[in-house]
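What follows are several structures.
Values quoted throughout were computed directly from the atomic coordinates according to the rules given, and no laboratory measurement underlies them. It should be emphasised that the depicted structure is a prediction, and the values quoted were computed from it without experimental measurement. Cβ atoms are built from the backbone, for glycine too; each structure is taken alone.
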Structure 1
Amino acid sequence: MSQEVIIFDTTLRDGEQALQASLSVKEKIQIAMALERMGVDVMEVGFPVSSPGDFDSVQSIARQIKNSRVCALARCVEKDIDVAAEALKVADAFRIHTFIATSPMHIATKLRSTLDDVIERAIYMIKRARNYTDDVEFSCEDAGRTPIDDLSRVVEAAINAGARTINIPDTVGYTLPHEFGNIIASLYQRVPNIDKAIISVHTHDDLGLAVGNAMAAINAGARQVEGTLNGIGERAGNCALEEVIMAIKVRQKLMNLHTNIHHQEIYRTSQMVSKICNMPIPANKAVVGANAFAHSSGIHQDGVLKNRENYEIMTPESIGLKEVQLNLTSRSGRAAVKHRMEEMGYKDCDYNLDDLYTAFLKLADKKGQVFDYDLEALAFINNKQEDAALYRLDYFSVQSGSSVMATASVKLACGEEIKSEAATGNGPVDAVYKAINRITGFDINLVQYQLSAKGHGKEALGQVDIVVDYQNRRFHGVGLATDIVESSANAMVNVLNNIQRAQMVEKELLRLQQQNNKQNSQETV
């Protein structure tokens, strides 16, 4: 009988640290629900003590997720663990993940401490976390550069203190696969109580070896793998979970292992993470890249036509990638749109049919035929919009040419009021943005502008992703239209609504904090 490898996803914690702009609570919930549908066993969704916003998002996700275990990160600090427990207590099942550095370099220069003190602190904090839940994970930060004798001491003490999962991170992506595998094998030989815990690994891709190190660790006995979708994360990224999952599936007979992942959800979840996080997937990315199942060599094409297994070790269908394309027109009804979304694997909770159908009709009137990739793009954009958006693009026009300065006129709905402004700029997009800034009075600095085609040829939709800097915070916005300037304007309006929503959340969190402080002071008196 095959053994289970637990899949621990940290896209919403470690993965988010790589993003230029923080995700909204709604976006995090969308990703969390997709990860749950994909079947991840544990999802680490934030670091609650780091900010009120992170606390709120962890708590919101913990309320909604039912089939995966929700986890939050905490340093070996009392407040971290208490705040993590407070955020997680609304969950059906939760885990507290606490960590402390164990390598000589980190202990000496970062902690300015000793190994004995580190062990004592780890024991105390694990026991504190156990007061809230029996599911406690402990990580030895920088384990890859920790002498094996020291690491063995820490692991044994952590298990005795009550940690059910021991995580061995290659924090800086330093080790080679044979080294990392030997670390795991050595722990099994040296730690007498190791059978009382699950050994986990968390690898980074600084040398491009995150997946290789994870597979070597699994081969040596690790039974939990931590990583992110598409490998996003700090610096060069994390272990790409979809690669580990499919490696276990494809080589199941050799490894005698399995996961609980629903493989047909991999592609769609990967695409969602890419879009929401504004991190495009390289075409040659293993498993989920655009070229993963493409064959250009004549010899390869001939071999695949005769038998796909000649050059394909897995099928596109095995990860949920379907090639069927169905054209819809403005005469297609709501039922046809709903049926097509179902055929592509979407469920009712993934989109609002009323909003999607309204956007579909507008697009169908403009371009005639609407394809699968159009529907997916519309569903994504509509999910990005909030129900109570303050700002809405009412109208715009531009004049531009090779020998004239670009001019833009914009009308923006600001709540119930329509405001208009005109501006000139270095091109039509710049002119539109300057007009919008005049209307709102926001001092917004454009940091990144990215245009991508959704579809093929002249019928493709233009999606614009922008990142702006406002009051020392980064915000991401996205727009979609058949016209590039309109897409750009929609992206900026999306940013404005994200800024306004962030300000509302901050005010509410401040109000709740002041209310709690007042209650605490009254109780003290």
Structure 2
Amino acid sequence: MKTNRIFRRIGRLTAMGATLAAVACTGSFEEYNTKPYRPSDEDLEGDNVGVGILFPSMMEWMMHVQVNASQYHDVLLGDELGGYASAVKSYQGQNIATYNPSDDFNDPLFENTFSNFYGNYFQIMTETGGEGPVYELSRIIRVASMLRVTDAYGPIPYSKMQNGTFSVPYDSQRDVYMAMIDDLDEAMESLHTFAAAGGGSLLSDFDISTYKGDVSLWIQFANTLKLRMAIRMSGVEPEAQRIAEEAVAAIDTYGLIDANAENLQFTLTSRRNPYYTQATSESWQDLRSNANITMYMNAYEDPRRSSYFSKSGYDETYAGVRSGIENVLPTTYASFSYPLFAETDPVPVMYAAESWFLRAEGALLGWAMGDTPENLYNTGVKTSFEQWGCSSSYEGYIASTLTPRLAYTDPAGKHDQPNFGQAVSVKWADDGHELERIITQKWIANHMIGHEAWADFRRTGYPKMMMAVNNLGAAGGMWGSVDGDRGMRRLHYPQSEYDNNRENVLGGIQLLGGPDEYSTDVWWAKKQN
């Protein structure tokens, strides 16, 4: 793998600088240098073309298709800590998998998202006057992008962000969430009015997703995102029930992503799928499936395995790699399973099955979610099976009362876990394990949407996972010690914030309610069990 430290440095540039660097390669530098990243007046005259060109790069901060960004922000963070992926490279002995990351791995999600997203966002705000359907779509993308940041770090600058201002006060995470909910509500209302007036499509030539500018689908995504956020804060926020019930009550008006035709994915044109590249490219080959996800799916004899993983070189079994192995070598695990993506496969952002599991969890809390927890849970599993062409196996799977033993045998003979415990049954039962059942099946269905898995694990403790083989953060350091049974609970704020925004980041730490350390829980994970 080509560890690209240049990528991290580029991420610290302003969006204007990043855009100039990109267009310089096209031979059109003088044209763009006249008005950096700003569309010309002629551009703006044609069906939102001018602002449209700002959308593709802005959308990628929701989920990355560029391979280096995907590695730093998704695979080595959410996918690793969420139990989907294992990086089989030690990165100089300092990485997230072993709970002792260097700044090269801790900082990029914060630094790169802020420095690359907001230039385009504020340009859209300027060109639209902060109103209209194009601006409202950008607000939805902002929420989806910044949600990843606040969930990883805690309090962040949000409500006071201004164009050209780099020293910005932090909001508490609760205030960030409430401001995001307001943004989604206003955007959905505006876009619904636009669609009702005949505006069915928006920026279709610039939408890199499978939605291709379909306004109704973007509204459904926003409403599902609202439901996701409500469930995430359900353990700490009294308003969560109202917000979740609003989202479900609005199904007839706004909809939810609840059918596979509505799955949000990012399509690829000139790029290869980043997971395909990291797993199979000769210069990379450092991405393998995580032993947690293969262990569970092997125990359940889950028919989706053939769609999720390559077969290993060990009797064609599905064999993942334990996370957090000190001094791990790619050659040791070259024959293990890896996430199975073709070169041109789209990158998943949100799957329909998730909305059913979100509603199942809300119903378990006694909230008005439109059906019983059992029925909603079953529909979530069924939707995922339909997505992967396994419908014929659904009835047998959902009826299984087995609680199979969870065990991991390392084909390399190094890190066995022969008796990890028992898996909860797939079949619904009122047995005190309902939440574990919902989260476990949601986790399986959401394969490689790692930030969601990491968030669910931190707030619920499910699915029960094998943690890092070598906890190199146990001894502590500048950013505190890590409990090997709980794993990393968050990332610390980047050194650049201490250097350039010190007063405000210190205020953010006060709002965090604990030290700026890996072991401090973010707001929504502080539920008292």
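Side notes on the structure shown:
- Comparison of 1, 2 - label where mean count of other Cβ atoms within 10 Å over residues 162-169 is highest: 1
- Source structure of the calculated read-out (distance in nm of label points 7 Å out along Cα→Cβ at positions 58 and 498, 2.3) within 1, 2: 1.
- Highest-scoring label, criterion being distance in nm of label points 7 Å out along Cα→Cβ at positions 50 and 490, among 1, 2: 2
- semi-axes √(5λ) of the Cα gyration tensor in Å from the coordinates reads 43, 31, 20; which among 1, 2: 1
- Origin of the value 20, where relative contact order in percent (Cα under 8 Å, 6 or more apart) was derived from one of 1, 2: 2
- For 0.05 (FRET efficiency 1/(1 + (r/R0)^6) of positions 114 and 338 (r between Cβ atoms, R0 = 35 Å, to 0.05), calculated) the corresponding structure among 1, 2: 1
- Among 1, 2, structure where FRET efficiency 1/(1 + (r/R0)^6) of positions 74 and 346 (r between Cβ atoms, R0 = 41 Å, to 0.05) as derived comes to 1.00: 2
- Among 1, 2, which structure scores highest (criterion: mean projected area of the Cα convex hull in nm², for residues 234-273 alone): 2
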